[in-house]
Structure P
Amino acid sequence: MKIVGLGPAGIGRMSVDAREAVFSTKMLMLRTAVHPAAEELKEIGLRFETFDSVYECANDFDEVYSTISEHVIAAACKHEDLVYAVPGHPLCAERSVELIIAAARRENIDFTIVGSESFVDACLEAIAVPLGDGLKLVDAVAMPDVMPSVDCPNLIYQVYDRMIASSVKLAMMDVYPDDFEIAVIYHAGCKDQSVEWIPLYQLDRREHDHLTSVYVTKLNK
């Protein structure tokens, strides 16, 4: 089994090895088709299965990723050349991959990680910020249980709609000033990429989608 990264945008941002893996397999499974690379693969006629229906039926994300892991492991037992592909890099903020790797090791299933550029790379490139002070990744869905660090920069991902954006804003306003400047990064790595530096209180006044992330500088400078 190969666990492959689709990169942050279209297939042009995928690594050479990732593209080769995706195009050569007879059994391709994608975590989601809601991604620029997946859309391009479909346009050129590549056939694949996705798990988008699981998102619609599951009660929460834990159930989603557990179900995906079970299906991928079952498929890997039947298809040696199985490729499971996810947005970005497989080892960067991909819970389904964590579960699949753990299950594969328990079941003695051979697997290979085939990386591509992560969404983190694309976001940092979009705002032209170096990693000198480190970076904490924060899942917007996990807030406020998991919060940004005031002592280092943060990248909040999965800010996929205004409701999530509102939850992020309210959680952050318990710690950060209402007018604290943040960067909202749309479609990092894509042709329509854009970045807006706005005060925190305006975060939920804009439309967001699955390719929206928020960069937060450290508070304690």
Structure Q
Amino acid sequence: SIVTFVAASSLLELMGIPSDGYMVAIAATMEVPAILSALWIANKYASDSQAGHVPMRELLANGSIVLLVGAFFIGAVTQDKGMAMIAPFVVTPFTGILCLFLLDMGLNAGRSLLDNRHMLSAGLFGFGILMPMVGAILAWVLGQAIGLEAGSLFLLMVLSASASYIAVPAAMKIALPDAQSGIYLTLSLGVTFPFNITFGLPLYLWIAGA
């Protein structure tokens, strides 16, 4: 989640803890395998008569994936000069837009919990909390193995513990219209997101030794 990543980056900046700049690229890159794996699983277990069964080439040509990969190429070509040109449009208003976006996400999470509480079993609720912690621990092991500094290790743990709230839900809504959004949106927005923001970030920061 780029939203949780930004919150974690802001926490590091507030505490004066450095991190590697390439972590932003890793955050965007991780959206691609998330979308591909979700579509591949749905494609694998869909019967021939189901609409969700699509060829792999269509999975790779999913709009969200094309947009993410295309953004990498645009950034590689334009580099700092291109970034400077769009900074007033993208960078300067980002914090204010993020505040509004987080407020809207909070409202959506609350409505999702109320409207779909009958779908959220104890097992699903537990999955929404335990899976992020498993992802964070695996990321800690990987980060320690490759020698990441504390700030970057913390960000990798946050990314591995997060769900996608923007790119993947948008892709799922288009590619898998029959999927029950009440389940995956409630888990990501109503369970995993608030858990990571309130409890996860300080826990991962402590584990990372930052």
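Some values worked out for this structure:
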read-out	value
Among P, Q, which structure scores highest (criterion: relative contact order in percent (Cα under 8 Å, 6 or more apart))	Q
Given 11.0 for mean count of other Cβ atoms within 10 Å over residues 71-78, calculated: source structure among P, Q	Q
Answer label among P, Q for the case where Rg/Rh (Cα atoms, Kirkwood Rh), for residues 23-110 alone, calculated from the coordinates, equals 0.95	P
Parent structure of the calculated result -10000, given that helix-only ellipticity at 222 nm (-39500 (n - 2.57) for each DSSP H run of 4 or more, over all residues; to 500) is the read-out and P, Q the choices	P
FRET efficiency 1/(1 + (r/R0)^6) of positions 31 and 151 (r between Cβ atoms, R0 = 25 Å, to 0.05) - structure with the largest value, from P, Q	Q
If distance in nm of label points 7 Å out along Cα→Cβ at positions 175 and 199 is computed and equals 3.1, the structure in P, Q	Q
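Readers should treat all values here as calculations from the given coordinates under stated rules, not as data from a laboratory. Computed from a predicted model, the values in this text were never measured in an experiment. Cβ atoms are built from the backbone, for glycine too; each structure is taken alone.
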